[in-house]
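Take a look at the structures below.
Quick note: the coordinates plus some simple rules give every number you see, no bench work behind them. All values reported here derive from a predicted model rather than from experimental measurement. Cβ atoms are built from the backbone, for glycine too; each structure is taken alone.
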Structure P
Amino acid sequence: MSPVEAQPPLHLSYFDRLLQLDRHGAIKLVERFLLDREGDVAALYAEVLVPALVHTGQQWQEDRISVAHEHYISEVTRDLILRHGPRLWASPEAVHSTAVACCAPNERHVLGLLMAADILRAAGLDVHLLGEGAPPESVGDFVAEVDADVLALSVSLPEHVDDASALIEGARARRPSLLVVAGGRGLAELPDPAARVGADYVTNDLRDLHRELPRLLKRPSPGSSRRDRPPQPS
């Protein structure tokens, strides 16, 4: 009897289907994953879509795939996020906090941020999604305008780390109680990414973010005591 051939990781199977322009096959793979995992969209993000996007970026950087293929894979993935993400927050916990979500200045990779926004909504946050391209000063003004409790920041490229740090500093100047969570490939190789950019919490695993959010929201932030905030009118 011949040994059973090892199956490639699901994120590589997803990538390979899209590299072959097999959109239908990639969608079927995602649907099968969700069926097997009882609709766990957070697991889909963490185990399939995020690593597939990371692999796609690496393949493009190594000149193994074209820019057009990279865009195609990203856009199919965007469609799947928009299709399945609302499952996470169809019946969210009671909304108790406000978040602003944006990319670091000069970033153009927004898909990780879209997935993080879904995780925040599932945890009961009202998320104002700014996406990519918002000027740092405008982000700071907006954070103050909406009395944000949380700033979620995506940093996909290492060259944008300094810009991310400056954005966080400016936002905290406007809203000292702000809890800052960050993620993205641009922070993955740093020895202490939270300290480097001035965030309270950094992770590249969206399941960790979902699990840790309740604890983080109860923790006092720099510049103020979150526990001492007056109760909000009902």
Structure Q
Amino acid sequence: MLMSDDIEIEWVACNALKGMGVEAIEALPEIFSLMQKRGINRHPYTVGEILVQLSNIFPEIITVLKFHLFSDNTNLLHAILFTCSLMDEKSALLYKPLIDIAKSRIEETKSLAILALGSTGKKDEELCELLLENAIASEWYIRGNAINSMGKLQVSPEKAVPIIINALDDTEGHDWNVQECAIAALANYGSLVGSYAADAITKLKAIRKALKDEQPEDWICQIIEVNGALKKIRSALS
């Protein structure tokens, strides 16, 4: 089923594997074959979650993921990078290849590596500079993923927070946009926004008002995210 050419059958098979626990290891070759065939365009969360579950049981999976980070197959590489972004700080073991890939000239590859770096727990000077640079990149998905990782890692608040506040005006995107990443990042920084709290609160309130007035799709969920960020940032003023 996992190697069917039918998207729906593949989806059913992936979800079945998620519930199999340790037994899913027997399908590991087929999982990687599916990633090579589909990349991140189909089943990315489900397949990634299966590998994350398996890595919690079999630490050797990290070594396999590292091997595939050097793959010449773009679909497989992108799927592995996305999987790394779903991991906890075990992905720190993949830090060196991830930061090398994040310097790629291939924009989608760079973007996914930047997203994955946010899960590593690392925030050395090299990574901080890389994220700050890409948070103002020309491609919206690179900006969004850089801001996402900045928020997860809480890198250099004095340098990062002003960039993130400016990104609250950045609504470029498709299924998601840069503004959404900026809201989540500010929530992660919370009181660390420091002296920038007033500016952040003003912009977040304006976004909340616009959401209430325009009521776009999922506007209630977006307001919940904005309110969550406001609550965490206000502690910087107390």
Structure R
Amino acid sequence: MKILGISTSGSTCGAALMRDGAILGCDSFPGARKCSEELIPRMERLLSSNGLDLRSPDMFAVDIGPGGMTGLKIGIVTIRTLSQVLSIPISPVSSLEALARSAPEDAALVMPALPCTKSTFYAALFRRAPGGAPERLSPDALLDPGSLPSLLSAAPSVQPLHIVGAAPDALRAALSSLIGPRAFFRDPADSRPTAVAVCEIAASGPAPSRFSDILPNYLCVTAAENNFGIKV
């Protein structure tokens, strides 16, 4: 099984190639501004370096959000178009689940978090047994500091909580107040959704979907929806 996965939800975009559970290569580059120009050429170079082309994968995988709307739209439209033209199915992956995989292997309780506004953020809870992959404790959600007690009720009350991603100040302050020294904030530079994680999740996930079923999971109302009633 050959999987070509991409991640475009964060400040760093990338592509990775997996075959039968082994990563053959990956490539990453800064942010959404260059994503529309660089994504397909980098995917093609990654495939070419392994003697393959865009027709070769058995499955595409893409993170569908939540996260940066511009990057998500570029990534999803790119993969949907390739899927439609080449008749290759797609595995949609949560950006927060991909982000959870950046936590240290000994982190038993993980909260991936990404900023939305100054006072709101995207977050979820995962637990991980030693040597295992993160297992979901809560759905992806758009939250504010007042929502945290309800979210934390799904987690053991004595375990350290490892927060990965670009946690906004509002989340840092609220968690420091609620659980104090149990909150460990990982360096955002070392914790981001990656295309490698997208491939790993897709390899063990549910059956892939048709291109028409793949939609971004923004978790918030976009400006186009709010102003014009247009869903993007």
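When distance in nm of label points 7 Å out along Cα→Cβ at positions 18 and 202 is computed for each of P, Q, R, the one that comes out at 4.3 is Q.
Out of P, Q, R, which one gives 26, 21, 9 for semi-axes √(5λ) of the Cα gyration tensor in Å, for residues 10-137 alone as computed from the coordinates?
Numbers: P: 26, 21, 9; Q: 26, 15, 12; R: 26, 19, 13.
Checking each candidate, the match is P.
I have 132 for volume of the Cα convex hull per residue in Å³, calculated from one of the structures P, Q, R. Which structure is it? Only one of P, Q, R returns 132 for volume of the Cα convex hull per residue in Å³, namely Q.
Can you say which of P, Q, R returns -20500 when helix-only ellipticity at 222 nm (-39500 (n - 2.57) for each DSSP H run of 4 or more, over all residues; to 500) is computed? The value was obtained from structure Q. Among candidates P, Q, R, the computation of relative contact order in percent (Cα under 8 Å, 6 or more apart) that gave 15 used structure P.
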